[in-house]
Structure I
Amino acid sequence: MKNQITNALSDFFFEYETPRQVLVRNRRVGVVCRLIQLGVLAYIIGWVFIYEKGYQSTDTAVSSVFSKIKGVGYTNVNGTERVWDVADYVFPSQGDSSFVIMTNYIITEGQKMGKCAELPGKHNCSSDADCEGGSFKRTGHGEMTGVCVKANKTCEVVAWCPVEDDHNIPDPPLLVSAEDFTLFIKNSVTFPLFGVTRSNLVEGIDAAYISKCLYDPEEAPLCPIFRLGDIVKMSGFNFETIAKMGGAIGIVVDWTCNLDLDLKHCKPKYNFHGLYGNPSETDKVRASVGYNFRYAKHYLEDKIAKRTLFKVFGIRIDIIVQSLARKFDIIPTLTAIGSGVGIFGVATVVCDLVLLYLLPKREFYKNMKFKYTDTHEQVRSTRLMPDMFCNISVNTGWEQRAV
């Protein structure tokens, strides 16, 4: 028993098993095998290593964006002159990555809380029975009192009076001068995995350069100051059309960096996308057009609370940071090589299928590839048969000699 265990351990530790290989001389099978291996090699080198950069590890950035608008607008509505600065036409005012620049508006001044008639088309009526007191209508401006105002043929409501009339949108836009407003974007990114921090104010972008530069995709692709009219144009919109009804534009700051190169080559690229508005002049048939919202400025007049209501049409700007950094790493490199070597086995599988099932000499190749062993019963029968034949021969010979 001890010797058996010792022999088993000795065989396990000091013997090496290798698979048996059969060399097949067949031109068609050989060409198929080499073509498959060539395709696998092209996939590993071209796709995995060159295109997908399978030898590098990747990381996305933690990002921060600061924005600032500059420019002054002027309007003259019904003889009322007004100058609009950043505090008036940018919402919100703290320089976030998402904000709205007002380009058109409707003002309803001197509103105070009271009872007044609704706009025509909101709560039409012919008698008080048509106005249910205490109820609201989704598109209305307040709570119905149950009275039908015969002069207007609309229901009376408790609301901020006079109610807003937003049927007539100014055309051309009142703040068409917003086309010359400028946007300054300050962006910093950090790739935690690699410990790298970059800013869009890269090498050569100093205070002197910023004071005179304006973004141009060809002449000044790294300038962080953008003209609003250029942003709209590069997004595929017409400025006057989008300024009238409002819309949304996405500015993508793309940080795609290969950190195996010098860090100065890690620079941002700016892309502009029209999200919604009037890019193809087809928005007239849509149910909801443009972008707008309302806000109010409250004040006291003779101890009576009043407000000025603004319906703002504007261009919403969303600054989106997109990032991907790559750097050489031995672990993904070995993983890519190992998976590539494993894929080479596809050639062997395909060629075996051709040899064993498609070629005319498939039975011959099967006999060369596989070695068949007998079962226990077959071996036992084979061992017994010679003895039986021997005994018969002997007995026969004996009987002959006896006779």
Structure II
Amino acid sequence: MKLYKTYEDLPKIKLPKGQEVSISDSTLRDGAQMPGIVLKVDHKVKIYEYLHNIGIEKLETFVYNDRDRNAISMMLDRGYEFPEVTGWARAATSDIDLVLDIGAIEETGILMSVSDVHIFDKMGLPSREAAEEKYLDALQYAVDHGLRTRAHIEDMTRADNTNFVYPMIKKILEIDPKCTIRLCDTIGFGIPFVDVEEPFGIPEMVRHVKEELKAVNIETHCHDDFGLAVANSIAGYWHGANWSNVTFLGIGERAGNAELEKLLLFLERRIEGFDKYDLKSLFEFAKFMEREIGIRIPRNKSIVGNNVFAHESGIHTAGVIKNPFTYEPYPPEVVGGKRAFLIGDSSGIEVLRFKVEDTLHDLLDVKISVEKNDPRLRAIQADIQNLYNNEKRVSCISDEEIQAYVEKYFLFEPIVEKSMGRKTL
């Protein structure tokens, strides 16, 4: 019989294809296009440093203006081996020349929009054939000038893959056999389930590009309009992709992208033999983005939200106090978080006792045990419950308020035995 009582007891799962998988980050490119935010040069460099501390292999960035180029120069001056700084270009030689002008950049992505709405309505091209010629010419130009390439197959989950996209990818691979084929779920129509057919099925899409077209490098780039970006990214790995392109906190256009932190945690904590990333700065990274960039992080956002390791309700807090594994799927220190016990309207006596003992220790520098039925403890509980019962309170009780209760009932009005006299025989 198997006992699952610690984190180490739980089995890990294996990627069925057994391939080495990596992550490229688009926080400085796709993330920077999020409406309402502006990434300054020093912001970009700081984000680069966080990605370096985590161990992310690549990042992509624009090269169009002085701000972009200044940030790239400062990132390269750090001398880090990773993340590798890579460029991004539209399918135009002028864009690729901008990448080439930064001599230290050795790889660029090239945008290749493949859905009919993009080809005809957005770009105003006369035919699919004209689009293909434009894309292949740009790719050939980049290869001829010594760049490694990524083909950004934009809006693939709304495209005619069988009759147009797959034949074009075959020609891409003839020009650059090692080109990273980025399968872009541009507006989130992708589905992570097996047997979902063209054009939505991510598993079938990855399988075809890997097994039929023989692509060596396959990357997913998934948007979260239907809430499936992370699931689709994992499905990509599951069926043979070796890269996933994500952004920190999922920032980006509309509903954003697959979240870097979620993919990292899944790989590090759930996949067997996977330990190449350091997640301890994730919580700090999120606070930087909230403080400096203005990204509002919901309290209940997984991994980096303030409530991820916060416990209030009686059953939950009692369980966590006895064994954190009861209600915490991973220890706080894994992502640089901190456990917190809160007193609210659903809190029980166990968490209140914990907080009182902790407060007494802080005040007296002595470890003191308080019995569950101690009348002083029960008096504090009654006072707090009266606040909620009379609807005088709509928030948790702060640590400062707990201290005030402890001082009132344990220090200033101690309950003592009525008779302190010596017993006589």
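Quick note: the coordinates plus some simple rules give every number you see, no bench work behind them. Note that the structure is predicted; figures quoted are calculated from it, not measured. Cβ atoms are built from the backbone, for glycine too; each structure is taken alone.
If mean count of other Cβ atoms within 10 Å over residues 149-156 is computed to be 17.5, which of I, II is the source?
Working: I: 17.5; II: 26.2.
Only one of I, II returns 17.5 for mean count of other Cβ atoms within 10 Å over residues 149-156, namely I.
Hey, Rg/Rh (Cα atoms, Kirkwood Rh) derived from one of I, II reads 1.38; which structure? Kindly include the intermediate steps, with their values, before the conclusion.
Values: I: 1.38; II: 1.12.
Attributed to the structure labelled I.
In terms of mean count of other Cβ atoms within 10 Å over residues 205-212, which of structures I, II is highest?
Working: I: 10.8; II: 19.9.
If we compare mean count of other Cβ atoms within 10 Å over residues 205-212 over I, II, the biggest value is for II.
When helix-only ellipticity at 222 nm (-39500 (n - 2.57) for each DSSP H run of 4 or more, over all residues; to 500) is computed for each of I, II, which one produces -10500? Mind showing how you got there, number by number?
On the way: I: -8500; II: -10500.
The structure behind it is II.
Quick check on the output: 0.00 is FRET efficiency 1/(1 + (r/R0)^6) of positions 21 and 173 (r between Cβ atoms, R0 = 25 Å, to 0.05), derived from one of I, II. Which one produced it?
This figure was derived from I.
Give the label, chosen from I, II, of the structure having the highest value of distance in nm of label points 7 Å out along Cα→Cβ at positions 133 and 165. Before the final figure, lay out each step's value.
Numbers: I: 2.9; II: 2.4.
When distance in nm of label points 7 Å out along Cα→Cβ at positions 133 and 165 is computed for each of I, II, structure I gives the biggest number.
Thinking of I, II, which structure, once relative contact order in percent (Cα under 8 Å, 6 or more apart) is computed, gives back 20? Write down the numbers at each step before the final one.
Values: I: 20; II: 13.
The value was obtained from structure I.
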